1. For mean count of other Cβ atoms within 10 Å over residues 13-20, which structure out of I, II has the highest calculated value?
2. Could you figure out which one of I, II the value 0.15 for FRET efficiency 1/(1 + (r/R0)^6) of positions 5 and 165 (r between Cβ atoms, R0 = 25 Å, to 0.05) was computed from?
3. Using the calculated result 19 for relative contact order in percent (Cα under 8 Å, 6 or more apart), pick out the matching structure from I, II.
4. If helix-only ellipticity at 222 nm (-39500 (n - 2.57) for each DSSP H run of 4 or more, over all residues; to 500) is calculated from each of I, II, which structure is the one that comes out at -14500?
5. Of the structures I, II, report the one carrying the highest value of distance in nm of label points 7 Å out along Cα→Cβ at positions 61 and 93.
6. Match the computed value 3.4 of distance in nm of label points 7 Å out along Cα→Cβ at positions 53 and 125 to one of the structures I, II, and report its label.
Structure I
Amino acid sequence: MKQKVKLHDRTFEVMIPAAEIDAAVTRVANRLNMDYASSAQPPIFVGVLSGSVIFLSDVIRKTTFNNELAFVQISSYEGTQSTGCVKQKFGIDFDITGRDIIIIEDIVETGHSINYMIDYIQSLNPRSVEVCTLFFKPEKYLYERPIKYCAMEIGNEFIVGYGLDYDQIGRNLPDVYVLSNE
């Protein structure tokens, strides 16, 4: 029987255990280590708040190259649904001209948020911009831009845990949960 949790009015059950998530984070960090080991300047990880915090923390602890860190906050969700409208609450407040940027996102679904972020960061004249996401939903993705660093591809389930929330709760769960059929 799968472990279950109740968040607000919904019951969720484990979909991806913490050990499987950790292995995926290690794999994506190893790819980053290979690609950025010889960077002339430390790349800048840009964490998209709030969902990416746990993933970002785990990724940077597994990197072996010098790096810098910045955060932006955008939102497009209400409850279990994307609104399709991206709102930026704060952004990068220092010069990133000529720098390699790695956007860290918890999940890429339709791509509205990440494409907004890419356009925003490209307007600041970096050397390069890549995306690193914990979860990617290729069936829902509406854009042509590739997602270079993806830890795990998943289906169209609504998930919570490991940084992802349901109405602001559940981020602290070490496993990833999906809505239960009960």
Structure II
Amino acid sequence: MSFIYVGRLEALKGIQVLYEAWERMGGDAPLLFLCGSGPLDGWCRQHSQGLPIEVKGYVESNELRQLISHSSALILPTLLYEGFPMTIVEAFSVGTPVICSDLGNSGSLVEEGVTGWKFAPGNAEELISAVRKCLRAGGSVRPDIRRVYGGKYTPEANYRLLTDIYTEVQNANRAFGA
């Protein structure tokens, strides 16, 4: 069992909270792959010593997709309001659940216990709890994630959702005589 973080290695992305959670889990901590680079690259490499954390740095997209698909979950511990984190959709596309900060769009994209688990931003204990829930669930949520991805995030689903919005607007305009 392994988990994965994909993103910039910087404080506002919640890297230190991720490390704090892994330190607190001690010998129960699963393997964690860190994929990305940034100002905390050196800090991450130094603090990984003695922990089941592998700092992989930049990873090509094909290998990254494989790592995500074989992970128990993608972890997004951000402390920022993210616009629309594509890593969440990339994880969903391969049936991988997401553990994320319940903050902004990240938190709104993840359905608790269906497509992943959420925790309070910056809270290492809640992150640990989410990791444990994921481990207990095993792969049981993967079919739900694939269903959600197919219904919301494929190009065809997006096209359908967008045309539905335009149809609603047109119907509303007609109803108001516009």
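None of the figures in this text is laboratory data; all of them are computed from the coordinates on show. Note that this is a predicted model, so its numbers are computed, not measured. Cβ atoms are built from the backbone, for glycine too; each structure is taken alone.
1. Largest value of mean count of other Cβ atoms within 10 Å over residues 13-20: II.
2. II
3. Structure of origin is II.
4. Source structure for this number: II.
5. I
6. This figure was derived from I.
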